[in-house]
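Below are structures written as structure tokens.
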Structure I
Amino acid sequence: MHLEELQRIVACGEDSQHQFKREITHLDSLAAELVAQTNSGGGRIFIGVEDDGRISGLSPQQVRAFNQLLSNAASNNVRPPIHPSTRNVATEQGIVMVVTVADGLNKPYMDAQGRVWVKNGADKRHVTSREEMQRMFLNAGLIQADTLPVPGTRVADVDMAAFDRYYRQRFGQPCPEAEQIASLTSLGLLKDQQLTLAGVLLFGLQPQRWLPVCMVKAVAFYGNSIGDTQYQDSEDIYGALTEQFQRSFAFIKRNLHHVQNGRGFNTLGELEVPPMALEELLVNALMHRDYFDSASIRILVFRDRIEIISPGHLPGDLSTDDIQHGKTKRRNPILSEHAAHLLPYRGLGSGIHRALQAWPQIELQDHRSGNEFRAVVGRPKPQTQVIAPAGIGGYGLSPEVADPVADPVADPVVRLLRVLVDGALAPSEIQRILGIKHRPTFRANYLHPALAAGWAEMTLPGKPNSRLQRYRLTDAGHRLMQQQPGRP
């Protein structure tokens with residue numbers, strides 16, 4: 001380091017990677033700073049610099065003494081020991097000792113009292129949260145969440161029919177009843193007579209009874225902001241991982257457009273985003289999420305993009321560039337092993353690469369401070385057409401939420417009208433066909449706007465709550481549907 005570089009750094013002040021000390025007075029304080037930096041990506045300590053950035057300098061005798069103290073602290077007061085490097089820079093005020101601390105490879109590091117420190121801005125803080133401590137052990141590869149037993153579970157909580165199907169598919173023969181416990185244990189699904197997290201998520205009868213946050217929250221919005229007050233569709237997705245994958249994929253597909261892409265007039269068309277890209281990103285979220293984090297996976301479908309958000313930033317020193325080129329670290333090895341036989345997953349680190357090949361409009365965002373990973377999938381601008389005169393005002397919805405320019409698949413009213421083309425149906429049957437499980441969403445975003453626009457009507461208008469009530473197209477609704485190709 002040259003004097004000019006030193007002066008530039010101290011002029012900018014302290015931050016997470018640059019700490020100033022006039023001198024070393026306490027080994028414990030120095031050890032805590034070394035621990036914090038090596039746990040937080042590394043950094044530099046400038047000895048001989050005041051807190052306000054003024055250079056006070058050291059004498060040659062002080063430099064020799066502080067080098068000895070630094071060696072003792074790094075070897076005896078940091079566990080496991082670290083190996084900082086030093087460089088002396090001569091200034092008019094004296095020598096400045098620059099201590100460089102590398103990003104640790106064996107995190108979490110601790111001081112002599114067993115305390116874990118991390119940087120918190122220019123300061124440091126003591127890690128006390130069990131969740132944060134677990135995450136540090138997880139990122140260091142010292143523990144895997146999916147291998148840990150889930151308290152309170154037992155063999156009776158296994159869906160044995162599902163496990164037997166899996167066992168037959170993988171090994172070509174049924175699992176003998178007398179060997180079920182041994183097989184579950186050897187496959188990492190049972191430990192100490194309790195199901196592991198992998199066992200609960202893959203073959204548990206009621207996974208969310210034990211792991212309530214291990215689910216998917218999905219919402220589709222009319223616009224492009226998560227702050228919208230009304231939404232088009234929503235679903236809380238529970239069950240084993242295979243069910244979560246299937247229902248999450250179905251949720252995204254039903255809220256996307258289909259495009260003709262040169263296909264025949266009467267065909268359904270192709271999904272606007274290649275299904276392979278969506279499959280790969282969904283599996284990635286389910287397989288590699290941080291199961292020590294108390295957040296759920298989120299799927300947000302906006303007008304211009306899809307966001308798949310999973311708890312847990314990329315492990316270790318992985319970057320988004322690394323995973324695009326196939327580099328991988330398995331955060332949940334047991335889940336990954338079995339997922340290769342249950343989901344479209346190979347575990348070779350090629351999933352992100354395949355997704356980008358199928359659909360390059362994907363942005364990968366690794367948020368370490370928020371401990372989450374986002375895959376943002378750009379949607380193509382839909383080819384829209386006007387299906388209602390401006391006076392209808394968005395089918396009875398507020399003008400800031402819906403507009404009269406509707407897409408024939410994404411627009412919920414058009415989707416409902418297509419279902420009614422072949423005749424009158426009960427509301428429960430319409431919901432089933434559309435895949436809408438949330439009744440208030442169905443009524444507010446699909447049924448009521450269609451009624452308000454005059455495109456659908458009750459078969460028993462005088463008895464709106466009758467169990468025999470059905471809904472059908474009006475003449476105006478039939479005329480509208482004659483202009484719209486395809487079926488739901």
Structure II
Amino acid sequence: MLPFVEHTRRFSPLSPRGRGAGGEGAADHAIPPTNASVELRAPHAIAVLVVAVLLAYANAFGAAWQFDDFAILLVHPATQSLAGWWDALPGIRPLLKLSYALTRELGGGVIAVHATNIAIHALNACLLWAVWRRWLPALAPSLRRPGIAALLAALLFALHPAATEAVTYASGRSISLAATFGLASLLADEYAREKPSRRLLAWAAPLLFALALGVRETSVVIAALPLLRAWVTGQPLRAELWRLRGHAVVLAFAAAAALATPGYHVFFGVSLGTRDIAAQAMGQLLAHGYLLTRPLLGFTNIDPDLSVPDAWSSTLTACAVLLAMLVAAMFAARRRQPWLAFAIGWYLLQLAPANSLLPRLDLANDRHLYLALAGPMLALACVLVRATAGRRGLATAASLALCATFAFATVQRNADYRSETALWQATVRDSPHKSRAWLNLGYAHRLAGDLPRAAAAYRCALLLDPDNAQAAIDLDLIAPGDVTPASCPSDG
């Protein structure tokens with residue numbers, strides 16, 4: 001494979017608007033990037049990313065089945081065999097279920113499922129690097145080492161502990177596999193731009209976009225990312241819209257397919273009936289505040305204790321201010337730091353389908369942050385590379401320290417997935433007032449044969465939520481007529 005060499009204005013058609021001599025943002029061109037030192041061979045970069053993922057997720061291969069895995073992977077007919085998958089058509093997320101059915105047909109069990117998830121994550125890191133190294137020269141024209149920044153951004157994404165729920169949790173594959181096809185679509189679009197004479201390439205991106213939608217419908221935002229890039233770099237949006245006409249055709253067919261699929265009628269019906277628009281707005285303000293201050297900073301939780309507020313509060317005000325500041329920063333950075341505006345826009349776009357107008361039963365989950373992580377990690381990499389320009393030793397030390405911190409946190413989090421009991425003990429530690437977390441801990445203790453601890457957890461679930469019918473049923477199964485005073489064990 002030919003070496004990738006950084007050089008100035010490789011993507012001059014996408015140079016940011018108004019960045020000429022004396023124009024606004026001229027400072028971005030005051031120090032042009034050089035090619036004096038950075039020459040990255042693609043095989044080396046890919047090897048770094050793959051090895052990093054394998055090291056960080058080495059203790060995830062043997063993770064246990066968790067939470068929704070039992071219903072989705074061990075019971076649902078569409079995931080048990082190719083014949084079962086075929087009989088279940090038409091259904092929602094058909095390509096996701098096909099991936100599980102293929103694993104089962106090939107004789108794979110829990111280790112094979114997790115190994116596949118880890119391989120998907122490694123592939124996503126490589127695809128992200130391939131996209132960033134093409135986009136960064138236009139997004140950050142003054143950055144001296146865009147190749148290094150692209151690799152560091154992909155590496156931080158690969159190692160961030162918030163990704164574990166989409167990787168180590170088997171059912172999280174819907175997020176990571178959809179990201180694979182989405183990122184591949186972006187990369188295919190880049191190849192089509194570089195070789196416009198090859199007309200077949202023009203349809204590769206829409207086809208991969210269609211596959212992403214077949215895994216998870218929230219992939220719809222992938223089509224908006226080229227528009228976001230055009231906006232921050234000052235390119236005509238009308239021309240970009242015309243380039244995306246193939247994606248528009250795919251969206252039209254996808255909408256027609258969803259309307260013809262009974263499963264989606266139920267899916268959206270349940271969603272729209274979950275809460276009204278005012279409650280959804282308050283709930284999602286709280287959700288965004290949680291995502292920005294917890295999993296994005298490395299504090300993971302598979303079942304966060306979030307509930308729809310009954311009324312406006314100071315907490316909601318703080319969340320609204322935080323989100324408004326983020327949006328304002330995106331617009332403010334557009335001219336002088338387009339890379340920062342793009343990173344923020346990427347983050348917000350990726351979260352929009354699951355964390356905006358369409359209600360979900362859970363206000364927020366760490367796994368929905370998966371591909372959104374790429375935006376903040378890109379910004380972090382650019383800041384680090386810019387701050388340490390000309391100081392190679394400091395740059396290397398800071399990058400290694402940050403990657404090691406993320407990797408250590410990921411290894412620690414993966415250890416929680418070694419058993420159901422370990423995961424739910426970690427969850428009740430972080431969500432001690434959530435009845436469902438205690439219910440699931442009770443179930444985990446029950447499967448492990450520890451009935452006294454199971455009963456204690458069920459009693460705690462009922463203390464926190466007397467209407468938790470499942471906890472009452474499960475407690476009666478293992479301790480009929482139990483009258484022990486309810487309490488919540490502090491140690492889980």
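Values in this text are rule-based calculations from the coordinates and carry no lab data. Just so you know, these numbers come straight off a predicted model, no measurement behind them. Cβ atoms are built from the backbone, for glycine too; each structure is taken alone.
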Hey, distance in nm of label points 7 Å out along Cα→Cβ at positions 223 and 247 derived from one of I, II reads 0.8; which structure?
II
Ranked by FRET efficiency 1/(1 + (r/R0)^6) of positions 231 and 447 (r between Cβ atoms, R0 = 30 Å, to 0.05), the structure on top of I, II with the greatest value is I
Tell me which of I, II gives 18 when you compute relative contact order in percent (Cα under 8 Å, 6 or more apart).
II
State the single structure among I, II that was used to calculate helix-only ellipticity at 222 nm (-39500 (n - 2.57) for each DSSP H run of 4 or more, over all residues; to 500), giving -19500.
II
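If distance in nm of label points 7 Å out along Cα→Cβ at positions 63 and 359 computes to 6.0, which of I, II did it come from?
I
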With Cα Rg over 2.2 N^0.38 Å derived as 1.02, matching label from I, II
II
If FRET efficiency 1/(1 + (r/R0)^6) of positions 167 and 415 (r between Cβ atoms, R0 = 35 Å, to 0.05) is computed to be 1.00, which of I, II is the source?
II
